[in-house]
Every structure is written in C-alpha cells, then in structure tokens.
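These are the structures in question, set out in turn.
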Structure 1
Amino acid sequence: MSHLAPPDPDLPLRRQQTEAYLNLFRINRAMLSRSEAMFVEEGLTDVTPAQSGVLMVLFQERRPMTARELSASVELAEVTVGRFVAALEKTGWIERRPDPSDARARLIQPTPRAYEHLPTFIRISNALLDDAFAGFSREDIERITRDVAKLRENLSR
C-alpha cells in the first residue's frame, strides 16, 4: 500500500507557483545582499539596510513615532524594531525622548546625522531599484506592483 498522495491534476500550476515563490525569496535575498554591499561602498558601516528601513519610515512620516508605530509600519515584531532602535540610537542615527502625551512611551526621531545622510540612502535605494527593474517598461512595473500587492493581500487575510 502506497502512502503517496494521488497525483495533483494541477501539477504544472503548482510547479509555476513554487517557482514564483522561490524567485520572490531569491529576489529578496539578492536585493538585501546588493544593498548591504552598496552600504559598505558608501561608508555606511554602522547601519544595516534593515535598520535603515526604520529611518526611511521616520523620514517619510516627518514626525517622531513610538516603537509600536514603527513596528506596525515596517511590519516587524516589536522586539526586532526595539533592537534596531537601540542600535540606531547607540550609533547616533536616532534619538528617543519622552512622549508628552504618554509617560510610558518614548518618541523616536532621526538625528541631524541621519538627515545629513538621507541623500545617500535615497541614492542607494534608487540605484538598487534601477538595477532591479532594468529592462522593464513603466507598464511592466505597474503590473508587477499590482500583482505583488495582490499576493501580499492574499497572505494578509
């Protein structure tokens, strides 16, 4: 008696789905590796690309935020964001100060050093995106954006 499941009639589709999933994983790893190398080339050795995501949220929001707000925005566990914040504070990228509306909370904001390096972060990000999307038309990128958003929506239900 065989313990194997019956053949999946959608096996070709399953193979395509698996290849798409693996390629998304590979893309993520390649972009992380490339961005780490670009950070080193730019002399940004005391901040990681992942930590810089927290900085980019702070720049984008243009207001101090709590660790809980940052965690929700970058969709990482509060413990992970807490480690990022501690490292960024220690190396002078962010500062924390008491939240006047909640004595238990601390507000996080970029330091002048972080603002000074904002053009470098933007340059790295733009170069990485230009490399990743080389050869794609605007329509291709719009379609990819929609398709990836749909994948994300499916997984967040």
Structure 2
Amino acid sequence: MFWYYFFNILTMPGVVVHELAHALFCLLSGVKIHRIKLFQFGEVAGFVVHDEPRNFFQGFFISFGPLIVNSALAIFLFALFSEPWARFQPWLALWAGVVVGLHAIPSTGDAKSLLQMANHRFWRNPLVIVAYPLVLILYILNILKRLHIDIVFVGFLFWLGRFYLKG
C-alpha cells in the first residue's frame, strides 16, 4: 500500500499536466468545462467534465491533448537534462520529463469519450470513421500500458529531447 501512494505522489505532476492538457484544448475549442479534478487516489487519477464537443476535431484534440502536450513538455524537459554531476536541476528536469511522459498516453476514458462522440456524429458526418482506428489505437496502447509500453514511450521521448533536439 505504501508503494501505491508513493508512486502516485511521485508521478502526480504527470497526471496534473494530463488533465490540464484536456482543459487547454477545451478552452481553445470553446467547449465549456464543468468540473476539473487534477489529481486523486483511485482508479481514475483525474478528470475533466465538459460539454460534448460540437465537431469531431474539437473532440479529437480534447481526447488527444495529453499526447500532444505531455509529449512536447517531456521532450523539452529531456532537452534540459545535461551535466547531471554538476547540479540538481538536471535531475529535476529528468524526473519531471519522466513523470510527464508516463502520463502522455490518453486513457481508456479518453478513448471511450472519442468513441461516443464518433458514434453520435457518424450519420451527420461519415468522415468521423477516421476516429474508429484512433479509438482502437488508444485501447491497444492502454492494454500495452500493462506491459509498460509507456516506459518505452518515455525512452523514445528522452531520445528525441536529448539527442535529436540537442543535435
């Protein structure tokens, strides 16, 4: 039980950024937010309750917001990681990059919300058929999270930030 709370507190900033990414895309697309819970212990670490998006693109960006924002922020933080033996700041950037990157993959709740939106919009706009493979990808990624694919993803983000951006 101790390790559960320890891990959740250690990775809390990643959950907060994840939920703020949903909220950011709600604000950018003009979708009204009713309630935000940035962090809590339990099955669902956080959530954003909002109106149903008016179109597919709004729903897509709200659902995929954490993948965009958390990934970009993690890459930036990993790019700051240098000379770890000299100071503590590089280690702080590394830790922040890891915890933000670990929560970049949208949850099954995000996939369910995108699926529900696609189902409601299908007869009005058959182009939302594009959403179904995306929803499937989100469900597969969440299944693979049990095999720690999120850690592999963080490694990829580290490579991008540390070696690709640094040149």
Structure 3
Amino acid sequence: MTVRILPAAPAHAAGIARVIRSGWEQTYVPPLTPDWFAAHPVEDWVRSWERSLQSPPLPGSARLVAVDDDGVVVGIGTAGAPRAGAHPMDDARDAELHILYVSFEYQGTGVARALVEGLLPGGVPAQLWVADPNPRAQAFYRKMGFADDGATDSASFAPLRMIRMVR
C-alpha cells in the first residue's frame, strides 16, 4: 500500500469531505449527536471544499492530501498562519496546523507524519488545537514534538473542549 502526498485540488473535495466526516464520526460521538450530523450532511462539506479549493492557498499556507494507489484520498492536512479569530487566546506561534485527518485504515502507517512533515518541514515551530479528550491524536502530536501549553478553548466549537499544543 503506497500513498502519495499531493497538493489538494478541487477534484479531491469529495474525498477530503469523506475523510474528515468519518474522522468526526469516529472521534466526536459523543458529544456530537446523530442529529448534529443529520443537520450537517456530507454534501455540504463537499461543496464547501469545492469552493475552498477553487482558490490557491494563501501565501505561507499549504493544503495537502494523501492518496492511495487508486487515487482515493486517505488523508488531508492544512497549515498556515494562525486563523484570525478562530480562538480567543493570543497565538503562541506564527504557524498553525489547521487540519489533520487520516482514514481509519491508514492510521499508524506514517501517513499523518508525512502530511505534517510536508506542511511543517524541519520541525517548524507551530501550534495546533486538538479536542480534549482525544488521547490518540494528542499522543501522535507529542511524538511530532508538540506539547500542551495549557491554553484551552470551549467557545469556538461547543460542546468540544480544545487544548492548544505547541512546538
């Protein structure tokens, strides 16, 4: 099973939406409910990604996908400047890992590491926000050199509590 890391393109929108949606269903139920998912159909996520990928990434930003031998998206990662207004705390770093999701069957294969290294090469000092609790993701980020810096946020995506990790 080989995986290639590529710049995300509009043709990847449906695969990206599928990977992220599946990740949310596996990770965030509860606190998210079936009613929440019913109110946010995957087709809406696909359209959102189609719109987003029509424009090039902002300067200093990157959007990467991991695709298998058949061209199926099995991972997505994005990084760039900290998102203005995304969280109420001051930014701890100039770069932020915004999104990182890998299909369940590819977790533990090095895909997530390849995406992070493609987005933040050479151990670039960066921050990220991760749901708490999410022990698997937090352990992965620690392996990538991130540590919890004590900042939390419960306002930007209730009912999830988020913690900030930095490296």
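Readers should treat all values here as calculations from the given coordinates under stated rules, not as data from a laboratory. No experiment lies behind these values; they were computed from the predicted model shown.
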Note: Rg and Dmax of the Cα atoms in Å at 16.9, 60, derived from one of structures 1, 2, 3, originates from structure 2
helix-only ellipticity at 222 nm (-39500 (n - 2.57) for each DSSP H run of 4 or more, over all residues; to 500) was computed and gave -22500; which structure, 1, 2, 3, did it come from? 1
